[in-house]
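Undergrad: Next come the structures, one after another.
Computed from the coordinates by the stated procedures, all read-outs in this text should not be read as laboratory data. If you're wondering where the values come from, they're calculated on a predicted model, not measured in any experiment. Cβ atoms are built from the backbone, for glycine too; each structure is taken alone.
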Structure P
Amino acid sequence: MKLVFVLEHYHPYIGGAEKLFTELTRALVNRGYAVTVITTLHDSSLPRAEIDHGVHVFRVNCWNRYLFTLLSLPVIFRQARRCDLIHTTTYNAAFPAWIVGKILNKKVVVTFHEVWGKLWFRLPFITRLQKTLFYTYEQLILRCRFHRYVAVSRYTQNCLQQFNAAKGRVVQIYNGLDYKAFRSYTPEPPTQFTYTYLGRLGISKGLDLLLPAAKEFSVANPYSRLQLILPQYPRSFYRRIRRWIAELELENHIDLYHNLPREALYQTIAQSSCVVIPSYSEGFCFAAAETMALGIPIVSSQQGALKEVVSGRYVAMEAMTSTALLEALHRAKEGKWVEKNLQHFPLDESVKQYLELYESP
């Protein structure tokens with residue numbers, strides 16, 4: 001079977017969706033599938049075309065991911081003519097994949113990580129016009145009729161089932177982790193309270209709550225540390241965060257890391273007192289699942305699928321405010337954790353469910 005994946009971003013881009021599809025495509029190649037990925041050239045130093053772990057990767061040269069919606073169409077047409085199925089994901093990749101699928105009469109599977117709906121109008125860092133445009137585009141994608149919809153959590157599944165186009169076509173498949181990768185790490189929390197944020201630079205990730213809370217927390221706990229593990233793109237967003245750190249005079253409180261190899265990333269998490277996930281919404285949250293696998297507790301907003309996914313030891317924010325996050329950090333420092341039976345999300349099970357989906361009528 002030949003599969004074509006149409007994705008906004010792919011390895012080495014940092015993010016939960018990218019982690020999912022990197023693991024999935026490589027696992028499919030190992031099982032004998034022919035896999036092609038069409039994605040953006042997000043970094044000019046990357047090759048336009050390459051074979052990565054057996055996956056044929058084609059990168060479309062466009063200066064932002066929104067242009068990918070149009071500029072990817074010729075590449076998708078060429079690669080999809082002889083494929084058995086197209087697999088895409090929200091947001092900007094879904095529409096061109098759907099168009100090509102309609103024209104070539106190919107099955108198109110779409111993975112929805114989240115459905116934000118009216119949440120768009122409550123998110124920071126973007127203008128009212130941008131919120132309206134993003135909301136409208138999401139509604140457009142939700143009204144396209146795909147062959148199957150994959151929801152990465154029950155939360156996302158429930159959101160999708162509200163739309164007529166998706167009814168009866170939604171399959172819930174959790175994102176999977178290879179737990180062998182975590183076996184060589186032992187939790188080693190430092191003597192000074194060190195809380196860690198990791199993940200992409202996204203408008204829903206709660207950085208607007210974290211930095212003001214960190215300012216107040218640093219005053220009350222001058223020997224504490226915040227570790228920020230961030231990519232340096234989008235460039236404008238990264239520069240904005242750096243300016244904000246300077247304005248809040250947090251340079252001496254924050255350790256900033258970029259592009260950590262997996263081993264260094266896991267070691268940094270394992271040497272944390274806790275990981276902070278203050279997101280306005282999460283469809284699954286790899287950061288939470290990886291933190292749990294490393295045995296490190298979490299300070300969680302419990303928004304979206306976090307209430308479903310987070311387990312082990314955690315502290316929940318009681319509201320989506322920097323004050324509530326500050327209070328949760330104080331409880332974490334005092335060790336006032338809630339405990340819940342630890343959940344696992346095995347990669348093999350995830351791949352098995354995707355294979356069953358691909359082979360289904």
Structure Q
Amino acid sequence: MTDLKSMLPEEIQEYLAGIGEKPFRAKQIFRWISAGETDIDNMTDLSVSLREKLKSECTVTRAKIVSKLVSKIDGTVKYLFELADGEKIETVFMRYKYGNTVCISTQAGCRMGCTFCASHINGFRRHLTPAEMLEQVMAAMRDTGEKVKGIVLMGIGEPLDNYDNVLQFLRLVHHPEGLNISHRHISLSTCGLVDKIDMLAKEKLQITLSVSLHAPNDDIRRQTMPIAKRFSYETLIDACKRYIEVTNRRISFEYALISGVNDSDKDAHQLGKVLSGMLCHVNLIPVNEVKERGYKKSTREQVARFTEILNSYKINTTVRRKLGGDINASCGQLRAEHREE
């Protein structure tokens with residue numbers, strides 16, 4: 001079945017031409033879909049005959065809410081959605097003073113195997129389609145009745161491992177006749193697929209690239225991130241410098257602080273020397289204490305010390321504010337718990 005939600009207006013127009021329909025119908029269909037409609041029968045400005053054709057050949061992805069957790073602390077909402085084939089994915093709706101942001105998944109499961117993350121615990125199932133990514137944003141908007149200003153591709157999965165579908169999603173969500181969300185309000189997180197970072201740089205999108213670094217050197221990175229055995233630390237940093245040069249966009253480095261693993265003063269100094277002079281920002285994240293891993297968070301004192309050292313190298317550094325702490329809002333936890341049940 002052709003998923004209309006994965007298609008841009010010109011692609012819908014090409015499809016309609018193939019079934020003998022007028023090209024102007026494409027914009028009508030795209031507007032319905034962008035307004036959140038998933039039932040072709042409700043697209044009432046289309047002829048009955050066209051609606052019948054579309055129903056026989058096409059689908060419009062709609063996710064079903066399996067579980068919904070709402071934080072009593074900050075109003076963060078975590079969804080477990082079920083897709084048409086029964087796969088489950090996680091989405092988080094976060095409220096900030098400057099507007100709402102949705103954190104979406106890009107894959108069902110993950111094959112990167114980062115040891116501090118719960119996303120891959122039950123294995124990799126499949127890539128998500130552009131429609132399934134877009135539907136996470138739309139489903140959260142339908143349920144909350146609130147608009148979304150920003151999107152982070154930081155949920156389950158490695159976005160750059162699903163490169164073509166993610167790129168199509170970015171086109172769809174940015175389209176002026178669609179949700180029209182600015183690329184400057186979109187962040188994409190990667191564990192460091194160097195070849196895909198170089199490909200993304202050539203697109204010259206105005207998104208924020210967030211690189212999951214989590215270590216000051218190769219030895220520590222290889223302990224926690226299998227991808228480091230494929231792309232060395234130096235290779236990744238060089239790719240980030242190329243990305244900055246091509247796009248003129250600041251990179252955000254994500255750094256999960258794990259007690260006794262990567263949070264020493266020595267680690268902070270080494271990281272500071274590596275990143276000094278780069279157009280970058282470091283986002284320190286007290287590690288999520290996933291029960292299957294046994295990692296412990298760094299103390300507040302050590303987080304403050306790590307921040308102080310990076311600041312001494314004139315590196316803009318922040319500590320991520322944890323949202324949804326009372327509802328297991330970390331990537332993969334809700335999906336893993338559901339599969340166990």
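Undergrad: Given a computed value of 15.6 for mean count of other Cβ atoms within 10 Å over residues 136-143, which structure among P, Q does it belong to?
TA: Going label by label, the one that fits is P.
Undergrad: Of the structures labelled P, Q, which one yields 17.1 when mean count of other Cβ atoms within 10 Å over residues 32-39 is computed from its coordinates? Could you put the intermediate results ahead of the total?
TA: Working: P: 20.0; Q: 17.1.
Going label by label, the one that fits is Q.
Undergrad: Ranked by distance in nm of label points 7 Å out along Cα→Cβ at positions 176 and 312, which of P, Q sits at the highest value?
TA: Q
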